[in-house]
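Following this line, the structures themselves.
Each value in this text was obtained by applying a stated rule to the coordinates, not by laboratory testing. Treat the numbers as computed from the prediction; the structure is a model and nothing was measured. Cβ atoms are built from the backbone, for glycine too; each structure is taken alone.
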Structure I
Amino acid sequence: MSDQAREKIVIRKVSRRLVPYLGLAFLFCIIDRNNLSFAALTMNKELGFTATLFGWGAGIFFVGYFFFEVPSNLALQKFGARIWIGRIMITWGLISAATCLVSGTKSFLVVRFMLGVAEAGFFPGIVFYLSHWFPERHRGMVLARFIFAQPVALVVSSLISGVVLKMNGFLGIAGWKWLFILEGIPTVLLGIVTFFYLTDQPAKASWLEPGEREWLQAQMDEERARVEAAAHKLSLWQALGHPRVLVLGLVYAGAVMCQSGTMMFLPQMVKALGAFSSSQIGLIVSVPYILASIGMLLMGHSSDRKQERKYHLLVSMLLIAAGMFGAVLFHANIVLTIAFMTLVAVGYFCTLPLFWILPSAFLTGTASAGGIALINSIGNLFNFFAQGSMGWLKDLTGDYRAGLGLLGVGVVIAAIVAYMIWLQIEKKRRLSAQEASPAEAQTARGAAK
């Protein structure tokens, strides 16, 4: 069997085994994060929360997330994905369900902070985990398929949350409380299944043929050696203090703040623009994410087919900015607001898989685990400020335009910086290829595209 035929078979097997399951886990993760945005439609009035308090309370999730992100990813490398990802899912599912017990400001802040602590390490852990199973040339589409679960989850959450809110009073329990109960329990059950389903590394994959295991492990070892040769192997502490890692954290912040700031407040923005019921709001809010899921898969496929990353990433991030600025200009028109929020969603979800190829282009091993976690934690810490600022500026100005415009400027700067980082990585790979043997040089040049 030729290497090309073997590669096609192995990648297909690994994709079918891992990506749908991890995507399902991620789907529940996003549902458990996003349900607060719909709970706010009735919870805020019942508990007396202002937009400012709700924004900072929603955002404090990312403070807990920030402090425990790197330790969680290091624990994943030590204990293995099977145990650690399962543990994360069980604890965050329990805490998400416990949000139904919130009765005031203090309990709201505590539960949201603890949810961030519990979930810390899940997304960067899976990005790190997938980098051990798929060569870089396949990661654009693989990450797109995995992250595809996020817009799907937002669609599902938008559609069912409005319906669940209608359960208000059933068994004497408020509708917003039913949201947390019914959407938290499935995560706990799936977390238990994770202990038995995942495989930590290719060498232990009993569901692959012996020759397939050996081929895949050899491919990943060869790629790791090539990355270390081009970028020099970094220790954990070198990676955590590396300027490129820190800058990537800020670049990521520019993108995720736009999505986080709009996602958490979008149901309330729609409600302010018309006399819509909860189920109608859910249907309207689902539109951007339906189109974003399609756009993300197309962008991932295009990037892998052309083996080009930097221009795809630049265009994706600029789409976010265009959507933010458009929403500012046409904030009073419900149709145009949703159209530009769709542009934000499409740009954001196209950005994610392309962005997360970047860290593994110069980090390996423990440095990769810590670096990916730090990048994600820095980016998500800024979500605390994004959501808090959106709420504060809304109370201050009476609408969301100031917050949207501020976030739009940030993502433009982030797009330019991301493009420059890709240029630096490609330059180092070309220099490394020139120093390699002819056969190695050809491989390195292909990876540099």
Structure II
Amino acid sequence: MILRENHSNELIELPFTKIFFKLAIPNLYSTLIAAVTVIFDLWYIGQIGISELAGVAYIFPIYMLTSMLSNGAFGGAISGAIARAFGSKNIFQAECVFRSAILIACLGSVIMMFIFFLLAEPFFTYFKVNKEVAISALSYGNFLLGGIFLIWLFNIIIAVTRGSGNTLIPAYSWSIVLFVHIIVASMNFNFENGTIVLINNVNFFDKFFIFSSIQWSVVSLLSGYFIGILFVLLFYYFGKHSFSFNLRDIFKLNGIVKLLKSGSLASCQSLMTIALALFCTTVISIFGTNWTAGFGIAIRLELLLIPIIFGIGGALIAIVGANVGAKKFSRAISMTWKGTFFSVCIVGFIGLFFSVYPDLWSSFFTDNAEIKEKSKLYLKVVAPFYAFFALGLGLYFTCQAFNTLFWPVIGTFIRMVFVISVIMLLFNFNLGSPYLIFITMSSGLIIYGLFISLSLQFGPWKKYYKFN
């Protein structure tokens, strides 16, 4: 028997502070745990070696791209569609979105696997990446992409849950992912004389199955996602929610084309963000392995801010989407700006803090003084401008509730073209240096945040102010 629970009335009736913090706090907790999960995995890699750390710098953007697509782009579109359906009291449409979401997870994971296994080796060959670094990257990437469906499915299901106004279940789920990841990863370590010591390999059945340390880091990560999926499925089988899951409706996917269009447009933002990160990583690699490792450590902070921004944006998608569905447009815009301001303050503080104390971040991943020095330069130059990143990306997430994604995507395109063009010009005139590259990246963040906020305020959202 399905136990009904619908949060949509609260989303369109309660004051901002009551509903925002009720959804945002569990969602921020979820993103904090998601960030800790990634940090733990990167710490794990850092214990293995410098080549492994540099190699994973190439693969980490792919992991973040998967999270951005499944949790942010398509996940955000799904959350917005679910929220609008509940806001308009259309439970059947919400169920159609849920079924469509599962299909999208399957398609997304298959496409990513195909692209990676087709292009990964040629990429490292074409750019003449250090052989040891390339081997580490491929060893990590082959295992990660082999199980990428688990990440897609987990993120898609919790996107559905979050869109219905329930952010507690995603919070519990992420706790399980982290806990399982740590427990399984611990099989690769021994505790000797008060010190954690890495074991070379993990083996089973008298060495019939042997995993290197870098491979086992992926196995432990994917194990966490697998158990997390089981937990969410148990919730939908035994817990309180508004879905009926009638078998006779299993092939009814009303609105899937619109969902695919919205998710695909949102994906352009994610693809361009990760493409820019990979481009900058490749350019920095020209200056040596230590620069690659240091930059890889530093840029992870920027990429890990995405889940934090989404922690607030995910709550706003549910709130704003429900109000849009109920045709309360002015209320929806007001809540968008209030929530985005909150995101800008948090991320801006994080950026300023680590620009002043950069060693607190880099020391967690390595003890190499030279690598830490490279990382420090990036954080001092770029991190102070993370507030603009939060401004643009936060508005991008809420645009999924309004279904007005065009301008955030254009803003991301402008940022990408600006940074790539300026860096290419610098090298063309023999002025290329890490410092100037980082200055260019900072300028790109400022352009990104200002363009998106101003274009939305004086563009598609302007017409909504006449609605009550």
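Computing helix-only ellipticity at 222 nm (-39500 (n - 2.57) for each DSSP H run of 4 or more, over all residues; to 500) gives -26500 for which of I, II? Could you put the intermediate results ahead of the total?
Details: I: -28500; II: -26500.
Of the structures listed, the value fits II.
Of the structures labelled I, II, which one yields 23.1 when mean count of other Cβ atoms within 10 Å over residues 218-225 is computed from its coordinates? Could the numbers behind the result be given before it?
Working: I: 15.2; II: 23.1.
Derived from II, not from the others.
Of the structures labelled I, II, one was used to calculate distance in nm of label points 7 Å out along Cα→Cβ at positions 74 and 378, giving 1.8. Name it.
Values: I: 1.8; II: 2.8.
So the calculation was done on I.
Starting from the value 35, 28, 19: which structure in I, II was semi-axes √(5λ) of the Cα gyration tensor in Å calculated from? Provide the component values of the computation, followed by the final result.
Values: I: 37, 24, 19; II: 35, 28, 19.
Of the structures listed, the value fits II.
Hey, FRET efficiency 1/(1 + (r/R0)^6) of positions 50 and 138 (r between Cβ atoms, R0 = 35 Å, to 0.05) derived from one of I, II reads 0.15; which structure? Intermediate results must be reported in sequence, preceding the final value.
Numbers: I: 0.15; II: 1.00.
Answer for the origin of the read-out: I.
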